Structure I
Amino acid sequence: MYSPELFRDRSRREQIVIGGVIPAVIGVIAGVLVGVSSGAYWAIAGLAAVGGVIAGFEHQDGWGGADRGLVGGAIYGAALLITHAIVGTHAKVSLGSFPPLLIVVTAFIGILLGAIGGRIARAQRERAGGEPAEENAGPEPAP
C-alpha cells in the first residue's frame, strides 16, 4: 500500500515545493511542448494527471485531495499559458477560443484527480485497519 506522509504534516517549505513549484515546473514544460509536438504535450499532460492522483494520496480523504488538486491544477494551467505566451510558438493542440479558461479547466480536472487519489488512499487505510479519516468522517453516533 502506498502511504506517503500527509501533506498537512510536511514542513511549509515542502508544502510550497510539492504543492506549488512542482505543478508550476510541469506546467512550464507543457507550455513549451504545446508549441513543439502534440504527442509530447499530451505525454506531459498525462504525467501531470498521474501526479494529480498521487498527490491525493497525501490527504486524509477525497475532499483534501480535491482542495490540493484545485490549487495544483490552477498553477499548472497558469504556468502552461504564461510559458506558451513567452515562448511565442503556435500551439499544436487547441487551447480553446479563450485560453485563460484553460486555467479553470485544469483546476477542475485537478479537483477530480486529487479527489480520486484521496478517496483511494482513504479506502486503502480503512482496509488496512486504520481509523476512518478525521476530515468528513461524519457525526459521532448517538449514545
Structure II
Amino acid sequence: MRIILFLIIFLNYDYSFAELLKPTPELLPKEVISIQLSALKDNNNPYDNAGIEQTWEFAHPSNRNFTGPLLNFINMMYSSYYIIMLDHLEHNIIAVSNKTNVYYFFIELIDKQENKFGFQWTVEKVILEGKFKDCWMTTAVSKPLLLAKSA
C-alpha cells in the first residue's frame, strides 16, 4: 500500500516549476534573449504558459515593477502586440549596439501565420545588490513592426 501511495504522489507531482532556467551572471545578453524566445516559441510546454513564465524569470526588476506581477505579464503577452511571439515559427537575434551594462538587439520573428515582424529588445545588467546582481535581464521589448506579410 505504501508503494502505491508513493507512486500516486510521485506521478502527480508537478516538476515543471523546477525546469525554469534562472538568471545567473554567467549568461550573456544574447543567451538571455535566446532562452526567452525559445520558451515563447513552445509556450505551452511542459505546461500552459510555461514559455511566458520562463520569459518572466528574465524580466529585469525594473521591468517587473512595470509589467508585473506574473499574472499581469501573462495577460500582456496575450495582447494584440505580443501574442505573435507565442508559438512562433522562428526567430533571429541580431546585435545592434551596446553601452556599459546595456545591450540592444533587433529581433526578426516569423509568427504562426508566417508573417515577419521586428522587435527592439533591450537587455541590461542588474547593478543593484540582490539575487539578480550582475545578471543580464530584459528591460524593454518594443511593439512589433510588420516587416513582411505572408503570401
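Quick note: the coordinates plus some simple rules give every number you see, no bench work behind them. These numbers were taken from a predicted model, which means no experiment stands behind them. Cβ atoms are built from the backbone, for glycine too; each structure is taken alone.
If distance in nm of label points 7 Å out along Cα→Cβ at positions 24 and 128 comes out at 3.2 when worked out from the coordinates, which of I, II was used? Corresponding structure: I. Taking distance in nm of label points 7 Å out along Cα→Cβ at positions 88 and 120 as the criterion, the largest value within structures I, II is that of I. Quick check: 0.95 is what I get for FRET efficiency 1/(1 + (r/R0)^6) of positions 48 and 96 (r between Cβ atoms, R0 = 30 Å, to 0.05), calculated from one of I, II. Which structure matches? This figure was derived from I.
Of the structures labelled I, II, which one yields 22 when relative contact order in percent (Cα under 8 Å, 6 or more apart) is computed from its coordinates? Please report the intermediate quantities before stating the final value.
Values: I: 32; II: 22.
Of the structures listed, the value fits II.
Looking at mean projected area of the Cα convex hull in nm² over structures I, II, structure II comes out largest. Which one of I, II has distance in nm of label points 7 Å out along Cα→Cβ at positions 32 and 56, as calculated from the coordinates, equal to 1.9? For distance in nm of label points 7 Å out along Cα→Cβ at positions 32 and 56, the value 1.9 is produced by structure II.
Quick check on the output: -9000 is helix-only ellipticity at 222 nm (-39500 (n - 2.57) for each DSSP H run of 4 or more, over all residues; to 500), derived from one of I, II. Which one produced it? Comparing all candidates, it corresponds to II.
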